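Pasting the structures in now, so scroll down.
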Structure 1
Amino acid sequence: MHTTQQLQEIMAAALSVPVSSITDELEYQGIPEWDSVSHIYLITELEAAYNISIDTEDVLEMSSVPKVKAVLKKHNIAIN
């Protein structure tokens with residue numbers, strides 16, 4: 001089972017922000033730390049953590065925490 005906390009920790013590490021910053025309201029470029037470079041790093045970290053390959057279309061869609069969860073769900077990774 002994958003937890004919201006695990007996802008928050010992965011995202012926080014990739015974006016170099018506190019875990020408390022990772023909320024459903026967080027959006028791409030909503031904070032200075034979530035820029036195009038850190039977005040690619042985030043994708044790499046998610047792929048490694050969940051052993052998946054995220055296609056380009058989904059990478060572009062992943063512009064908020066809920067959208068990240070939705071893409072993970074496509075890969076049968078439900079975040080509880």
Structure 2
Amino acid sequence: MSAQFRHGYVAGEVATRRGLATTFDLRIYYGDSGSGIFNRRNQLVGVVSLIYTLDDGRSQLTMAGAYPLAFTAEQWREARTY
């Protein structure tokens with residue numbers, strides 16, 4: 001499988017049953033859950049956690065969503081060694 005790169009931007013936030021999630025306006029597909037979302041400095045800023053779809057019968061809008069990341073101090077130290 002080859003890597004796929006897509007461009008997008010932060011669109012806002014949406015309240016869900018699991019809490020507040022950041023939404024991203026980018027091309028997203030079912031099956032992308034767990035994929036990393038990176039900023040321009042190649043820093044991980046989110047992981048695709050939900051796909052949010054609005055459908056009014058005439059048009060459809062689909063956005064990716066990510067819940068806040070939570071890492072332990074040890075995980076941050078380990079990540080900085082790469």
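Assign the value -2500, calculated as helix-only ellipticity at 222 nm (-39500 (n - 2.57) for each DSSP H run of 4 or more, over all residues; to 500), to the correct structure from 1, 2.
Numbers: 1: -16000; 2: -2500.
Label of the source structure: 2.
So Rg and Dmax of the Cα atoms in Å, computed for just one structure, reads 14.3, 49; which one of 1, 2 is that?
Values: 1: 11.2, 31; 2: 14.3, 49.
Source structure for this number: 2.
For structures 1, 2, calculate relative contact order in percent (Cα under 8 Å, 6 or more apart) and state which one comes out highest.
Biggest value here belongs to 1.
Each reported figure results from applying straightforward, stated rules to the coordinates on display, with no laboratory input. This structure is a prediction, so every number in the text was calculated from the model and none was measured.
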